[in-house]
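What follows are several structures.
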Structure 1
Amino acid sequence: MESAELKNQRLKEVFQRKIQEFRTVCYVLTGYQIDITTENQYRLTSVYAEHMDDSLLFKASGGVVGSGGSMQLMETDFSRTLREMVDLHLHHQKSIPAFLSAVTLDLFSRQTTV
């Protein structure tokens, strides 16, 4: 019979593998690596980013996101270059997915233009 400590260690290992698998799948499917920077703050870096520090920073506010809470784009050097997309997709349309898709397509087109 396994000790409780050994069971806990095995659970931690499985959990860590599943977390890494989930992060990889999210990156492959969305094109964004998502990192937690501080409590309630998330850094998104596109697979198509032109520079390593080109990232978007979102902060969760107002409680649990999806249950009355919301996500707010924080200003970064990179986000300041996206004013038109921020105004259209976040302020007017109020759609983070549309904004992230527009950023992805914009960055992708910069890399594939000959």
Structure 2
Amino acid sequence: MKNDKFVFLWSQIVELVKLECEGLNIIREQPGDLRIETLEGRPFVTIRIQRRHVGVYLLPLYYHQHLITKYIDELRKGKTTLYFTQNTNVDEVEIRNLIQNCRTMIGRY
């Protein structure tokens, strides 16, 4: 873990994501680092504490950018990374909807 100041934010995001990832494979779950894969073994989402942010790396977004809403676009750095800081307003509905929509793309990326 690169910055323990982000543990609460990381935990908040992880709980939202795990609610929507029931049935998928949790590959790694350690403080500051969560990785979930599809049942076929493809990466789905990784949530990791970095030095200056909590990064959410969501592979389906690389192939299905039409899933990106205005809120998600404001968090995005690059094609698949969502960048959360202490000042980020975590919109639970937006995050859960994004994960649900990305789950519908499993098998299409």
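Only the coordinates and a few stated rules stand behind these numbers; no lab work does. Bear in mind the structure is a predicted one, so any value in this text is a computation, not a measurement. Cβ atoms are built from the backbone, for glycine too; each structure is taken alone.
In terms of distance in nm of label points 7 Å out along Cα→Cβ at positions 53 and 93, which of structures 1, 2 is highest?
Details: 1: 3.0; 2: 2.5.
Largest calculated value belongs to 1.
For distance in nm of label points 7 Å out along Cα→Cβ at positions 21 and 61, the calculated result is 1.4, so let me know which of 1, 2 that is. Show your work: numbers first, answer last.
Numbers: 1: 3.7; 2: 1.4.
Here the read-out was taken from 2.
Output the label of whichever structure in 1, 2 has the greatest value of mean count of other Cβ atoms within 10 Å over residues 5-12.
On the way: 1: 10.4; 2: 16.0.
Largest calculated value belongs to 2.
For mean projected area of the Cα convex hull in nm², which structure out of 1, 2 has the highest calculated value? Could you put the intermediate results ahead of the total?
Values: 1: 10.0; 2: 6.1.
Biggest value here belongs to 1.
Here helix-only ellipticity at 222 nm (-39500 (n - 2.57) for each DSSP H run of 4 or more, over all residues; to 500) has been calculated and equals -14000, so which of 1, 2 was it run on? Write out the running numbers ahead of the final one.
Details: 1: -14000; 2: -9500.
For helix-only ellipticity at 222 nm (-39500 (n - 2.57) for each DSSP H run of 4 or more, over all residues; to 500), the value -14000 is produced by structure 1.
Of the structures labelled 1, 2, which one yields 11.4 when mean count of other Cβ atoms within 10 Å over residues 85-92 is computed from its coordinates?
On the way: 1: 15.1; 2: 11.4.
It traces back to 2.
Between 1, 2, which one scores greatest on relative contact order in percent (Cα under 8 Å, 6 or more apart)? Mind showing how you got there, number by number?
Details: 1: 14; 2: 25.
Structure 2 gives the largest value of relative contact order in percent (Cα under 8 Å, 6 or more apart) among 1, 2.
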